[in-house]
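These notes open a run of structures that come right after.
Read the figures in this text as sums done on the coordinates, not as results from a lab. As the structure is a prediction and not an experimental result, all values here were calculated from the model. Cβ atoms are built from the backbone, for glycine too; each structure is taken alone.
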Structure P
Amino acid sequence: MQGLLIGIDRFSTVIGKVFAWSIVLLTLQITYEVTARYLFARPTNWGYDASYMLYGILFMMAGAYGLARNGHVRGDFIYRKWPVRWQAGVELVLYFVFFFPGIIAMVFAGFSFFQDSFRQNEHSPFAPDGLVIWPFKALIPIAGAMLVLQGLAEVGRCIGALQTGAWPGRLSDVEELEVVILERAAAERGEAAPVMPTGPRP
């Protein structure tokens with residue numbers, strides 16, 4: 001089971017890191033647009049469309065990566081004080097009550113948006129020669145499907161934590177600064193570090 005969870009983490013990580021390059025493309029595009037507009041008085045027709053598409057791509061395709069890294073917002077000031085089994089139990093319920101219904105709805109709705117856009121060969125309405133929209137909309141159901149897959153991995157971790165009382169290992173290429181600070185503070189006081197839901201490194 002642990003190998004499968006880490007494998008899903010790796011997949012989400014690869015996709016997230018590939019699409020993270022969108023921020024470089026976005027930076028270059030905005031730099032070009034500003035230069036063309038203010039130095040040469042020749043703004044582009046496609047700059048606005050490209051910027052919001054790249055920004056949207058970055059956030060949609062990084063969602064599963066953020067979940068794999070346990071990087072989404074949580075009320076940690078309460079959550080970290082709970083025993084591991086309480087943390088896992090609450091997370092498990094919330095995944096099925098809120099996460100999966102919302103993300104599955106996103107997959108179906110996103111696929112419908114993509115189909116309609118593809119049939120019409122939709123272009124942006126903000127310029128006469130606006131960029132093609134349907135490839136961008138195609139990423140909505142793909143991003144949702146990746147979140148569902150990573151969500152299943154997180155459910156597996158919750159079940160493992162309920163069974164063993166400890167969070168299963170998680171692929172981790174970064175350490176959250178908050179975790180480092182809390183561990184150091186606890187070590188200085190001679191206390192055990194607060195239980196965080198990141199699990200030990202594999």
Structure Q
Amino acid sequence: MDMHFYEPAQGHGLAHDPFNSIVGPRPIGWISSRDAEGRLNLAPYSFFNAYNYRPPLIGFTSIGRKDSLANAEATGEFCWNLATKALAEQMNASSASVAHEVDEFELSGLTPAPARLVSAPRVAEAPVSFECKVSQIVQLQAADGRQLKTWLVLGEVVGVHIDKTLIVDGAYDTAAAHPILRAGGLDAYAEITPGAMFKMMRPA
């Protein structure tokens with residue numbers, strides 16, 4: 001193979017930075033939260049994933065001090081909501097850069113539904129939601145020790161909501177929800193469909 005090599009600190013030498021496209025598709029951290037005064041916020045994060053089984057931990061990364069980070073710090077709670085193909089336009093609308101007092105639920109035409117164990121609402125239209133309590137907030141740093149204006153918010157999943165139609169023979173059917181994922185660039189997304197699935201057992 002004829003490899004293109006670059007050092008990120010020196011630039012990538014391409015028309016577009018390939019990093020986000022290579023590490024992908026990435027799950028979308030569609031985070032709903034409430035500030036200390038009760039105002040609602042809803043925003044998608046492209047740096048998101050699951051990090052532990054027991055207790056279940058998920059995390060999203062805020063590049064800059066965004067409202068979801070501030071709300072998680074203030075209340076210690078947030079919800080994650082599954083972004084699906086059917087909700088793609090609403091998810092995208094909730095990504096708009098708007099003033100703190102703007103309610104992205106209203107902006108995107110979505111319904112805030114009460115959670116059972118946290119004060120943050122979940123997205124009623126989302127087929128899956130996690131209620132989370134903040135376990136850690138970590139300011140990231142570079143290899144040379146420089147602190148970055150980037151924070152990883154980790155939350156313990158304390159409550160799970162799943163549309164019962166997605167549970168087949170006692171197992172969650174990932175593809176049936178048609179989740180969407182970030183696939184690099186400013187506008188690239190991917191959808192998980194039944195045809196994209198395959199099975200492979202781990203070695204014993």
Structure R
Amino acid sequence: MELSKIVIYVDGPTEEGALKVKFCKEYYNNPEFRYGPGNGVNYSVEGYAKNVAPKIIFNLNSNIQAVILIPDLEKREKKDGISFKRFAEKIKKTIVSVISEKCSFTEEYLNNVIYVCPSDIMFENWIISDVEGIKSNSLIKNDCMQMYYDGKNGSCVLKNIMKEKYKKTVHAQALYKYVNSEVGMKYSPSYSNFISTIYELISK
């Protein structure tokens with residue numbers, strides 16, 4: 001499947017900018033990007049699904065063949081006691097239900113074209129899934145070590161290993177392009193879920 005046939009829904013410009021640079025670096029092309037309803041933590045699963053459903057319907061009525069949603073898990077793990085995998089399942093099930101009630105797409109079809117890949121707990125956790133890789137940028141301290149950071153506050157971790165104050169819209173893009181996906185997949189289950197989805201789709 002061509003990347004141009006894929007649309008990725010992100011929370012905002014930080015994720016869009018970083019992912020675009022990474023895709024262009026590795027594939028010389030990138031999927032389409034759309035914004036979801038904002039920072040997903042401010043929405044219930046039902047609210048998120050109802051907001052994004054009309055946009056997905058529009059996509060699937062055009063030339064789009066796959067939809068990937070990347071809502072941040074954020075504080076839901078503590079608030080709702082939910083893992084990123086369970087969160088993904090819950091959002092997908094709700095989106096499929098909402099869309100199938102609105103149009104003629106079957107649930108079977110929707111389940112095959114919609115993918116939900118939450119970050120655990122935010123996009124910054126994917127950036128620090130390859131600390132050695134992002135050390136290629138002089139912003140990162142040389143003595144910082146790789147750990148399993150999923151489930152931790154990725155933004156705070158990143159701030160602690162940087163030499164200057166972290167600015168999302170500037171530094172996320174500058175750092176994420178250095179992440180080696182194969183390394184990141186080993187240290188971040190949520191990132192592995194996203195990259196595996198991309199690999200699966202582009203191999204079709």
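Starting from the value 3.5: which structure in P, Q, R was distance in nm of label points 7 Å out along Cα→Cβ at positions 5 and 117 calculated from? The correct label is P.
Out of P, Q, R, choose the structure whose coordinates give Rg and Dmax of the Cα atoms in Å equal to 21.0, 67 when calculated. This value belongs to structure P. When mean count of other Cβ atoms within 10 Å over residues 125-132 is calculated for each of the structures P, Q, R, the largest result comes from R. In terms of distance in nm of label points 7 Å out along Cα→Cβ at positions 29 and 165, the structure with the greatest value among P, Q, R is P. Using the calculated result -2500 for helix-only ellipticity at 222 nm (-39500 (n - 2.57) for each DSSP H run of 4 or more, over all residues; to 500), pick out the matching structure from P, Q, R. Only one of P, Q, R returns -2500 for helix-only ellipticity at 222 nm (-39500 (n - 2.57) for each DSSP H run of 4 or more, over all residues; to 500), namely Q.
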